[in-house]
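Each structure below is given as structure tokens.
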Structure I
């Protein structure tokens, strides 16, 4: 099945999920992540602002603030993502495509990120993800350090056995759902 068809199907399914189920599943995914060594080791981490029933990240951001971790969010600049440190969720405001983006000028180079939490439309059991089709995260992940951990947050219903992939598609290190953690690091 082509990427466009998969994207259309999975976006429609995610949008139709009841909000209560999204909130409950998101909380479970975030709890799993917060209890992982991945979160505890990361000093500088990037989160995303959820849209259209994506897995939420607010529980993770609250804990990162409590622990004094450097927390960054992406914002679109031309054809790329730049990462900006925030000190509070009030530093986020609607930006490109209506997504909450960081305001300010506390830019953090992608090479400084220890961990990036990545959104997606669909994911597979080999570490591939399908985004919205513009390649923003693929370009950002390509620029990360080799030891930067790339974590996908997904509902179990977003997981397929395999997705079509191209050479430019960047693989995840780990995928966390409400019921399991898939590790793709060899």
Structure II
């Protein structure tokens, strides 16, 4: 499986957006692999972590994300479920779940209903340890071109998550302890 080729295929003419998403995803993959290696857990699937981290934002290709050059029809919040659809169509069902489950620290059906998000009201939170590691690593990197290569501090991540409730910060704190970052 060639993640870069899949991204290029689905981003098509939006080459600038593809390069931004690919750079972001490489940073996420590198951090996720550092976390996984630091855990010393031989049961972790490192190849899957790298592949899924590289593909977690593939759904951005069909969103209205003018800041990075995407002119799709869907709102950005849908990129997770769009990514799941794309990767399922490519036969990558396990990778597809990472797309759907990586938003913030995960979304619950209650989050979706309470915030009035245009998503199906179901839980979309990371479940496997690999999914959690990727979701955690993603919190530290933006796709904003001016901030692309800058890793956020834990305080910045806390502030961003705090906008969605202290329960989101609590999940992040649990992950920080688990991953000893």
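Only the coordinates and a few stated rules stand behind these numbers; no lab work does. Keep in mind it's a predicted model, so treat the numbers as computed, not measured. Cβ atoms are built from the backbone, for glycine too; each structure is taken alone.
Supply the structure label, taken from I, II, corresponding to distance in nm of label points 7 Å out along Cα→Cβ at positions 50 and 66 with the calculated value 1.8. Don't skip to the answer; put the middle values down first.
Details: I: 1.8; II: 3.9.
The correct label is I.
Of the structures labelled I, II, one was used to calculate distance in nm of label points 7 Å out along Cα→Cβ at positions 90 and 122, giving 2.1. Name it.
Values: I: 4.2; II: 2.1.
The read-out was computed on structure II.
As an exercise: helix-only ellipticity at 222 nm (-39500 (n - 2.57) for each DSSP H run of 4 or more, over all residues; to 500), calculated from one structure in I, II, equals -8000. Which structure is it?
On the way: I: -8000; II: -17500.
Answer for the origin of the read-out: I.
From which structure (I, II) was FRET efficiency 1/(1 + (r/R0)^6) of positions 2 and 18 (r between Cβ atoms, R0 = 25 Å, to 0.05) calculated, if the value obtained is 0.30?
Working: I: 0.30; II: 0.95.
Working through the options, I get structure I.
Quick check for you: by percent of Cα pairs over 14 Å apart, for residues 130-169 alone, which of I, II is greatest?
With respect to percent of Cα pairs over 14 Å apart, for residues 130-169 alone, the highest-scoring structure among I, II is I.
Where does the value 57 come from, among I, II, when percent of Cα pairs over 14 Å apart, for residues 98-153 alone is the thing being computed? Provide the component values of the computation, followed by the final result.
Working: I: 61; II: 57.
Structure II accounts for this read-out.
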